[in-house]
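Derivation of every value follows stated rules applied to the coordinates shown; laboratory data play no part. Source: prediction; values computed, not measured. Cβ atoms are built from the backbone, for glycine too; each structure is taken alone.
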Structure 1
Amino acid sequence: MPATVYYWFGIYAAIAFFSNPDPRYNCLTDLEKDLKEDLDRGNQPLNSQIDSQRDYQPPLTILKPVCGLDPYAYQNFASFCTQNYPQYQMIFTVRDRHDPVIGVIDQIILDFPSVDIEIVQSDRLIGTNYKISNLANALPYAKYDVLVLADSDVRVDPEYLRILVAPLSDAQVGAVTCLYRPIMQGWVATLEAVGISTDYLASVLVANQLEGIKFALGTTIALRKNVLTEIGGFVAIADYLADDYQIGYLVSKSGYKVVLSHYIIDHQISTNKFSDLLDRQLRWAYCTKVSRTWGYLGLFFTQGTVTSLIFLVISNGSIWGWLGVAIAWVGRLLLAWVVGVWGLKDPSASKFLWLVPVRDLLSFGIWVYSWFSNSMNWRGQKLKLSNEGKLIFDDL
């Protein structure tokens, strides 16, 4: 079965990625790997080059677009204010001057006076994607050349910035992005978290192992201003739903490498309605469909939980049908355990591994439905997705 092959390759990709010694602090770029290979061949590497990469801590600006008050917003924001990093600026960018999140940011500014924090409020729009408009409005206030784009619902530890930007010491690296560990409350958020840890992030690791990633994950993206300028700035992606994918894609298309860091972010999932889960999952499905249509079509062959059941029905419950179900489900659950439990150390994956088949059935239903619609709800807006992946307002 193709799905079984995918599962075992996913296991291999996860082990290859996570098995580095102390992986959260072992963010090696291709330069350092090449130097290590020279040493293995008997050549003497330039230790100064390795040291300079590990000591690479340029001043940087964190751009944090916010809209509305997420659960644990204060704790999430505060985690960015305790970084073991010499010099950085943080800009919160918000569209509505009456947004309740501004009060939390004001408290953060009072509680962390030593951190350079600024609020940029502007309702200027440069496209349909409001998040990208927020980022574009904040960019003129960024003091430093290295930019870190970080979502409002993530939490980090004090070593986050130091680890994240290390690969940018290599001029060939254009962007750095991270995996994330879902943190959730409630059964709906749990169902979403299990899918993220055991399915979506597994596919990211497979892509990384096959050819290196040519996209980015929206929770965190680090890049230099000159690279952002080269890809056309925020204006180039202002109408796209999959803004994170587009940033990584355009960076890769411009000849730079996109690096998947070993740092793992904690991502707060606050979904408490099943309808909200469906809306979010459909948005992600649409993004993948228009960005990588053939790859999205090929996802059918990775849906072993469902395809094995289809084969069981077609074979009239034969011994071969049941054997196919057993092989597919064992491989799927093992992949889920290796990625979610062993690799990401995700407590939701560990506790709710039994939900993986349920989540797979839901994912298959969303995959089927996504081929017949491009309409969605996003932060109270009715939108459609064009064939090019751009957002347009749905007037119907």
Structure 2
Amino acid sequence: MQLALTQEQQLIQDTARQFATSALKPNATALDQHAAGSRGQFLDNLQHLAELGFMGLNIDAQYGGSDAGVVAFSCAITELARACAATAVTVSVTNMVAEVIQAVGSDEQKAHYLEKICNGELAAAAFCLTESSAGSDPSGMKTRAIRDGDDWLISGNKLYITSAEYAGCFVVWAVTDASAKRGKGISCFLVDADNPGLTIGKAEDKMGQCGSATNEVIFDNCRVPGSALLGNENQGYAIAVGELAGGRIGVGSLALGIGLAAMDVARSYLGEREQFGQKIGNFQGLQWMLADRYTELEAARLLLMQAAWLKENKQAFATAASMAKLFASEKANDACYSALQMMGGAGYIADYPLERFARDARITSIYEGTSEVQRIIIARDLLKNIL
């Protein structure tokens, strides 16, 4: 494994950092607070990111993608998240949907959707898996898809769907064989946003990442043609499990970006704030907190690079992705709270972005599989030849 980035990967990282600093960071607080005009700027930024190639980083060039690979994707998400986690999660999920289509879609599906996702004609794409009874265990979903001639009728409710309000297409999981064993009769479908059987429900009022829309999506006899089936019938659960593993690299990278942003703010503050006649950065207690958190975040980066490299090189990566996501999300939360502690009362007020970083980081240890689920996945792999 090469620890150094290639010239192309470095260029993508630098471009992401520059765009994040110039375009995302100035709008991040306003977007978090739903200020007037911030959503329009957010959508403009998504279009610019598509033009820069960030909506299809691991998509083949023949479909309009950047064909840059998973390592470049991880680096880009980290840099975007350092400025605006709400934008980063939208980019991450949109890339994940594009990868699902590329991996199992028909030639017609790839031709119809991928270029539109990559070039920004579709502002975003959404991943419709979670339900009230199917979170950590997606095999418990209740949404059904029933044949009606050559079509399918989808009915059910999906919860906590990222980008639902502005997504142009949805990858939707539904039970197609209710008599099959749990998890064995689930299929996957592509549904366009303008389908009359699809309704975007209420926007969730969240603790963090408030600039990213999260909604219920309702399917009421949503009619889709047989050609909307993504992959093989009744094989959708395997698609979900595989793509969630890849999505964990994105969430871990996002968490890393938030943690680094928090520590960067705290580090600057240590060189500005004076107490007891000297800069507080001279106090060993704060120095050690700084050193420990940056060391942990660097370890998280290396875990993410390993998982990304394994996926990019077509090797087994699911356990590595779970390890990276678990460690990065937990250490990002630690970094945010350490940064708050280092800055004292100043870190707690909205004049500094730390309170937003702390809120944004919290969900990273929950979505795309909680930390507890990651530990189960890791432990099962470690014990598979023993128990």
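Structures compared: 1, 2; top value of distance in nm of label points 7 Å out along Cα→Cβ at positions 237 and 317, i.e. the largest, recorded for 1. Ranked by FRET efficiency 1/(1 + (r/R0)^6) of positions 117 and 365 (r between Cβ atoms, R0 = 25 Å, to 0.05), structures 1, 2 are led by 2, which has the greatest value. Computing helix-only ellipticity at 222 nm (-39500 (n - 2.57) for each DSSP H run of 4 or more, over all residues; to 500) across structures 1, 2 gives -13500 for structure 1. Here distance in nm of label points 7 Å out along Cα→Cβ at positions 77 and 109 was derived from just one of the structures 1, 2, and that gives 2.1; the source is 2. Which structure, out of 1, 2, was relative contact order in percent (Cα under 8 Å, 6 or more apart) derived from, given a value of 15? So the calculation was done on 2.
Here the criterion is mean count of other Cβ atoms within 10 Å over residues 133-140, and among 1, 2 the highest value is seen for 1. Comparing mean count of other Cβ atoms within 10 Å over residues 157-164 across structures 1, 2, the highest value is found for 2. Thinking of 1, 2, which structure, once distance in nm of label points 7 Å out along Cα→Cβ at positions 197 and 245 is computed, gives back 2.5? Label of the source structure: 1.
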